[in-house]
Structure I
């Protein structure tokens, strides 16, 4: 049984094939499909919607602002990760403004790439570049938690308790995929990048 469908797009065949093999090893029962052109990304997604798009920053047919908006509209529940050699801080910040779920430098250790993808699939926003961080802004604990919906607060309480998405789904009678969506949304609302950072903020607030 396929656990996740991942579309990999990169116009460098050696890297693309290596990344696909890495994902097969890192994500149990994942279905990996690959291409070197954005039009083919759309075709593959139309055949079967993916859980994750892993996209190079520069490949034929891909224009970050236009293409990411297009994918967000068509596949709102899919995660989008940019993986690129262009990993300066300005580029990473520009990509984050496009509401992506992760940015991974091609220069990092392959094992860490696999770990990062697993974290994105669990609902985290993952940044792996020259200046990794866990917080996007310095907003206060109370103000960020106050922005959450009641369901997001329920999910956060269980994240604080150390529960997995599967366990949270069982407790709240929702699917693990829905939990992932809530985790991703609450991280963005709280201006945080990782599940552990959200748990720390939740504990500070007494959840």
Structure II
């Protein structure tokens, strides 16, 4: 490394006291998105220290397995958050998907958010299908995840902020049958047991893959 202190072209003043210490990087976790490192003792402790949550989102979250029709409920009572990070992973049968039903949601500001993604890795930003943030004191529309693996994360703000939520996640049948009521979402049409989605919607059931609330 190198360090430089550079004075101005005209009369100027500088004063500094700096300590440089050699550290063992094996004891630190690299925050790839913010060019910093945090102690490994702070990793997976429920509070993010990396600005992009890598020290929490990259943890191994044991999956909750749901049979078709079973539900898993996520509840966070009214809480002041300071970099809090809560995540859960869910799995179901290969022919199933998920419906995420918000029964209550309060987010105090834009620094608090809820993320929903496919797969089992919250650190994979490409897997995010729904982002909910900003001031919210209502129940957003249901979110459908058209895969048999998903994750859910509630992320607190960097300063004092408030979050409250009650969410139910239910495993649903992904097999499509056009002989009865139309199973396709968001204006999709059903033909030959396949959903044809309206513009901007994708997925087996036409669940929106890029929802931002």
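Hey, FRET efficiency 1/(1 + (r/R0)^6) of positions 6 and 38 (r between Cβ atoms, R0 = 30 Å, to 0.05) derived from one of I, II reads 1.00; which structure? The partial results should precede the final answer.
Numbers: I: 1.00; II: 0.50.
Structure of origin is I.
Upon calculation of FRET efficiency 1/(1 + (r/R0)^6) of positions 22 and 126 (r between Cβ atoms, R0 = 30 Å, to 0.05) from the atomic coordinates, which of the structures I, II produces 0.25?
Going label by label, the one that fits is II.
Given a computed value of 0.20 for FRET efficiency 1/(1 + (r/R0)^6) of positions 14 and 86 (r between Cβ atoms, R0 = 35 Å, to 0.05), which structure among I, II does it belong to?
Working through the options, I get structure II.
I, II: which one has distance in nm of label points 7 Å out along Cα→Cβ at positions 166 and 198, as calculated, at 1.9?
Values: I: 1.9; II: 3.0.
The value was obtained from structure I.
Compare relative contact order in percent (Cα under 8 Å, 6 or more apart) across structures I, II and report the one with the greatest value.
Values: I: 16; II: 21.
Answer by largest value of relative contact order in percent (Cα under 8 Å, 6 or more apart): II.
For which of the structures I, II does the calculation of Kirkwood radius over Cα pairs in Å, for residues 94-181 alone return 14.7?
Label of the originating structure: I.
One of I, II was used to compute Cα extents along the principal axes in Å, and the answer was 82, 37, 33. Which one was it?
Label of the source structure: II.
Thinking of I, II, which structure, once distance in nm of label points 7 Å out along Cα→Cβ at positions 54 and 78 is computed, gives back 1.5?
The correct label is I.
If helix-only ellipticity at 222 nm (-39500 (n - 2.57) for each DSSP H run of 4 or more, over all residues; to 500) computes to -15000, which of I, II did it come from? Write out the running numbers ahead of the final one.
Values: I: -15000; II: -500.
The read-out was computed on structure I.
One of I, II was used to compute mean count of other Cβ atoms within 10 Å over residues 30-37, and the result was 13.4. Which label is that?
The value was obtained from structure II.
Throughout, read-outs are computed from the coordinates displayed, never taken from laboratory work. Quick caveat, the model's predicted, so the values are computed rather than measured. Cβ atoms are built from the backbone, for glycine too; each structure is taken alone.
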